[in-house]
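What follows is a set of structures for review.
FYI, it's all coordinate maths here, none of it is from the lab. Because the structure is a prediction, the values reported are computed rather than measured. Cβ atoms are built from the backbone, for glycine too; each structure is taken alone.
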Structure 1
Amino acid sequence: MDQNQVTVPVSNLDRSVAFYKKLGLHLMTYADHGYARFECPGGNTFSIEVTADPIPDHPLTIYFENEKMDEEVARLKSDGVAFDTDPQDMSWRWREARLRDPDGNRLCIYWAGVDRRYPPWRID
């Protein structure tokens, strides 16, 4: 299996589309009934869907990889995006910064290089 897409709940489609476009995702579909899908640079897709249910406070975190993550975080901050954490080196050898979308969905912008797929502790 190959993971293709993740869909997260949102309360306002236009506000969320603007936010994810600001992150640099390419809007590929937009449906007035409350759904939009984006294409990521690597070819995977990411979608948002308006829900009438309350947005759950769940432990799910969506990771977006960017080789120039420090520059990207600086660009987003200058564009008014608030971050929960500044870029930092993690013990698992990734560099990451965390933020939330307008509905509170947790996001992480990170760079892991070869360690994303081939960390020293990989078992196969």
Structure 2
Amino acid sequence: MTADDVTTIRIRLLLGEDGVKFGPGKADLLDGIAAQGSIAAAGRRMGMSYRRAWSLVDEMNSAFAQPLVTSSRGGVQGGGAALTADGQAVLAHYRALEAKVRAEGSDDIAGITDRLRKPGTGGATG
């Protein structure tokens, strides 16, 4: 088993003067919206409340120059949500960044994980 088999890359970006946060949770929510066509369903898939999912979408839509998600209310036809072109672009760039860190940082990640305590061994002392 290699370090890549047990290591997860979680990148959290603080963007712009206001320190807008974009990280794995928002990226996963965007993935869910793209797959499910619904903010509520994407939130449920992540174990997130309806209110929290909508709050994160509102936060993203307010932070970026163009909205990342569009939505329509329910009713007879049913509601729905989709990523805008900007939403798709932000998500693609974020996933590409994760892949680059994973690929380019593999030696450094291994250098860190090689120093982890092995299961069944004692820890460091005082």
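Of the structures labelled 1, 2, which one yields -4500 when helix-only ellipticity at 222 nm (-39500 (n - 2.57) for each DSSP H run of 4 or more, over all residues; to 500) is computed from its coordinates? Intermediate results must be reported in sequence, preceding the final value.
Working: 1: -4500; 2: -16000.
Attributed to the structure labelled 1.
Between structures 1, 2, where is distance in nm of label points 7 Å out along Cα→Cβ at positions 23 and 111 highest?
Ranking 1, 2 on distance in nm of label points 7 Å out along Cα→Cβ at positions 23 and 111, first place is 2.
For mean count of other Cβ atoms within 10 Å over residues 15-22, which structure out of 1, 2 has the highest calculated value?
Largest one: structure 1.
Starting from the value 8.7: which structure in 1, 2 was mean projected area of the Cα convex hull in nm² calculated from? Walk me through the numbers before you get to the answer.
Details: 1: 8.7; 2: 11.6.
Comparing all candidates, it corresponds to 1.
Output the label of whichever structure in 1, 2 has the greatest value of FRET efficiency 1/(1 + (r/R0)^6) of positions 7 and 39 (r between Cβ atoms, R0 = 30 Å, to 0.05).
On the way: 1: 1.00; 2: 0.45.
Evaluating FRET efficiency 1/(1 + (r/R0)^6) of positions 7 and 39 (r between Cβ atoms, R0 = 30 Å, to 0.05) on every structure, the highest lands on 1.
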